[in-house]
Structure I
Amino acid sequence: MTTIPETQHAIQFVGVDQIVVNPAKPVYPVGPHQMLLKVEACGICFSDTKLLHAFDTHPRKTGLVSGLSPEVLAEIPSYAPDDRPTTPGHEPVGRIVVVGDQVTHFKVGDRVLVQADWKHLPTATSNGAFGYNFEGALQEYALIDERCVVAPSGEEYLLHVADGPSSAAIGLIEPWATVEGSYAWPERHALLPGGRLLVVADPGVTPSHLDALIATATPASIATHGCSLPGATALDDLAAVAPKQFDDIVYFGADADTAELLGPLLATRGYCNVVLGGVQFGRRVKIDVGRIHYDYIRYCGTTGSDPADGYAWIPATGEIRPGDSLAVLGAAGPMGLMHVMRAAVSGVPGITIDATDLSDDRLAHLAKVVDPAAAADGVRVRYVNTGGVPLQPGYTFVVCLVPVPAVLAQSVDLAGPGAIVNAFAGVAAGTLVELDLQHVIADHVFILGTSGSENTDMATVLRKIESGRLDTTISLDAITGMAGFTDAINSVINRTSGGKIMVFPMLHDMGLVRLAELPDVMPEVAAAMDNGRWTPAAEAALLRLKG
């Protein structure tokens, strides 16, 4: 029988940019619907730094607006919305050591991976999440309520995993799954059935082909500006319309000022379809790239007059296609490595990859990790320091991992006809970037962005691990116990880490150690590694040495 201590070591965010390493945080008692997860390991994510900087204004730190009643939430001591201190950590693996008598989906002894994005528990602008408004896994024991991790549909947000893979390999599934999800997200190619449609026309422009468009997917409501339609609500002033109102906006025109008014009116997962009708934008258009990433808004369009053509060229997903020439901007960071490696072992024929960074050392490290796998699959990877060698336009697939507006704009400029641009860099919603929308429409450049992952994405990565197709620990750069957390998160903030950092919460006094340093610092652990890569044997040696 497992003995549960009364207190534990834990990381807590207690305010904006305020971190506490608490050696005596209470271990919460387990209620009837709850489970206690003994944390084996938990990764640090760049998203943790966003929570640290925003704290109670982060959209996933605010309180739930539905999904669980206030009475149920009051029963969950790990619910920490708004300005309450919280424990971060949403990339964990652990083992269930205690269950309440009304828990039905899980049992003591289950080894589980947490899918942290609890979409059935909405906040005002996002959703509840493990490691945000519910305490996460950067502590020795995490309390989880079954009503949070089993949705009304029956979908489970704790995924069972086998005992074989190391804790680090399993803990790294979540970030790899966010990468997987960015390629797998399905796009639509018509109006949203039952959605809210806004039709806008420039002065002197008469919308055309609307009857045929609407016949393919009848909206629940239609509003207009600058034109009229039977049964539609006329809007006099777009600037006065409340934001996030419309699932589809069809704009007949090419006025940049008008296009900039339309972006905020798109609902989450809304599409703005620009029908140019032979005219052109006179300048770049300010577009909220943060909303492309977090709210999944999309831009499409046509140089002609039929709005159906504006939807028709949208790709089914953001997946890499045979023959694609890829540019990965910011490739040598932790997430960039994942994108490059995923492409290199994708099995998609005929692709080439240009991986960029501003550091020769980081690019050399990336090459050391990627080249063996790329060579085995016959994929040409070129490493480019764009501080001295600029890229040339014409790529058919661009991944941007640099959260800088100028680089995001460059990613669109580098895209050739029919290209996909994966705006993976998680800039905040409200970040306006001047994009060449004329190029996007005329050359069918599709800009997508996603945030988080689905259970299916995690399952895909888990299958790749189990089949030997993917070793997630190739992205592991360093390990730490609780004593090294502050150094670790500062490394993430300052982008000095060459990969992911894994925290072992039960190792209280261990500081931050890069894997490359292990031969000198912990030779017995290094001896159990495989050509510098983490292994279950290395993890076992670490726990014997430090435990």
Structure II
Amino acid sequence: MRRIINPWETNKERIKLTFYFSSALFFLLAFYLWYLQVFKGEEMRRLSESICIKLATILPPRGLILDRNGEVIATNVRKYRVLLIGKNVEEQALQRLAQILGRSPQLLRERIDKQAIFDVVELERDITFDKLVRLEEALPFLPSILIEEVNQRYYPYKTLSAHLIGYVGEISKEELESWKANGYEMGDIIGKAGVERLFEEDLRGEKGGQRVEVDVKGQIRRLLERIEPQSGQEIRLTIDINIQRAAEEALSGKRGAVVAMNPHTGEVLALASSPSFDPNLFASPEGKEEERLALLRDNRYPFHNRAIAGVYPPGSIFKLVTATAGLEEGKIFSSTSIFCPGGLQVGKRFFRCWRKHGTVDFLSAIEQSCDTYFYKVGLLVGAQELAKWARKFGLGEKTGISLPGEAKGFIADEEWKEKNIGEKWFPGDTANMAIGQGFIQMTPLQACRMVSVFANGGYLVKPIIVLGEKEERIPLGISQTALELIKKGMERVVMGDRGTGRLARIQGIRVAGKTGSAQDPPRKKTHAWFVCFAPAENPHIAVSVVVEEGGMGSSAAAPIAKKVLEAAFKVGK
């Protein structure tokens, strides 16, 4: 029997299937919409904004660096940089932009490709005012271009205090790896040396930014928000720019260093190293490449901070340590006299004095810098005790100044020589050491710290470079009798009729000092030294000077110290 198919039944099945399918599709779409809007809503919102909203960072002005009197020695000047929002720029616009900036389109394209991972590309920094005006006029035809005001580091005193202040430059890849966690990005400016590096986190400030809306072509439609950057903190140093200027001008044309400090607090009043450099050459990433390369190739090493990293045999300024050791160990007294025939026989060798002094007592020996007298004192004290007292004065160790790159200097003893040279210590080594020669080296900063001990009543101070930095004073246990006796001898060095430091005299103020001339075998000439403090009766300032291959400290270094003291006391102003 033939079955009759009911059309209604067939359509009913189809309707059911369609309904179930449509319902499932509806619920699937509803779930997906819920998933996107609720579960993934925040992520999708950020993705949407990243497509149509771009953030252009505004670099903050670095904090000012001032001297102790409020003189600005590191500031900022207003400059302008050119940014490309997104990475898409029409060829015609690129050609026009290149013409205004005076660059080739290929160079601009390379800069875009180099920064391809960023939404905002820096095309040029430090554009001239003329280019700025032309760019402003052309902006309607350069819809993806943004001009931003930036603050570029500027050092108004140029080479003055460059080794202390340091300089800034664009962050390197290696630096970025270390500083990325602190919010640094490629293109940021960072302190490279000196105070700029040491206080980078304080000086840098906080970035601002501009949020701009762009279309699908990357063209700017409107500014949505602007967050102003926050300036970095102000740093006030202990240096006096007038004393610093006097030191650098006196050193001009010479290789050497000057350190001046308050002998009671350790506040550094001047820290000069010559030759110097202009840190402004590194503040701008544009141009001046040849000048920077010339500095790097200069065989006088202008970046070397001789004040804290230059090590030299101290010569006769070390006799202050020898004198202290002799008095404190009871080997000599104020009345101890010797006869100087022009030198002293030690073993098989005759150690010469720089002249025949005849009979000299303790004060005359310091005044006239008699080598023979101090050969004998050194031999009486012995090498181990000399080394002990040298280390008490902080020699052979870093002073603790907060600047990077400080050298330790060097103080040898019997054990060191046997271990490193394979020879025993001879009496001749002790005689050499007693006058600051042989296995001994110190920095100008250490020398200034050493002479400060006699100025402040027997304390070893820590050099500080920022006002308010914690002061440190270590008593050395030197008797006041010994201190006063040595001070009296030092005063005669400058003020006495036969003193070797007479060229350091200044009008109306008594100066106490010590000259030194140190032989350095690899060099043709001796290094010239002078250390001093003033006023002798109530010291306010201590100074050390070294002139590389300068010859006699009395003629090469003492006049430099005189100019520093005149600036400090405003003599002749």
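Read-outs throughout are calculated quantities, based only on the coordinates presented, and are distinct from any laboratory measurement. As the structure is a prediction and not an experimental result, all values here were calculated from the model. Cβ atoms are built from the backbone, for glycine too; each structure is taken alone.
At-a-glance table
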{"quantity": "Origin of the value 43, where percent of Cα pairs over 33 Å apart, for residues 82-345 alone was derived from one of I, II", "calculated": "II"}
{"quantity": "Highest-scoring label, criterion being Cα Rg over 2.2 N^0.38 Å, among I, II", "calculated": "II"}
{"quantity": "For 23.5 (mean count of other Cβ atoms within 10 Å over residues 322-329, calculated) the corresponding structure among I, II", "calculated": "II"}
{"quantity": "Which of I, II yields -11000 [helix-only ellipticity at 222 nm (-39500 (n - 2.57) for each DSSP H run of 4 or more, over all residues; to 500), calculated]", "calculated": "II"}
{"quantity": "Structure responsible for 2.5, with distance in nm of label points 7 Å out along Cα→Cβ at positions 26 and 506 calculated and labels I, II on offer", "calculated": "I"}
{"quantity": "Comparison of I, II - label where distance in nm of label points 7 Å out along Cα→Cβ at positions 378 and 450 is highest", "calculated": "I"}
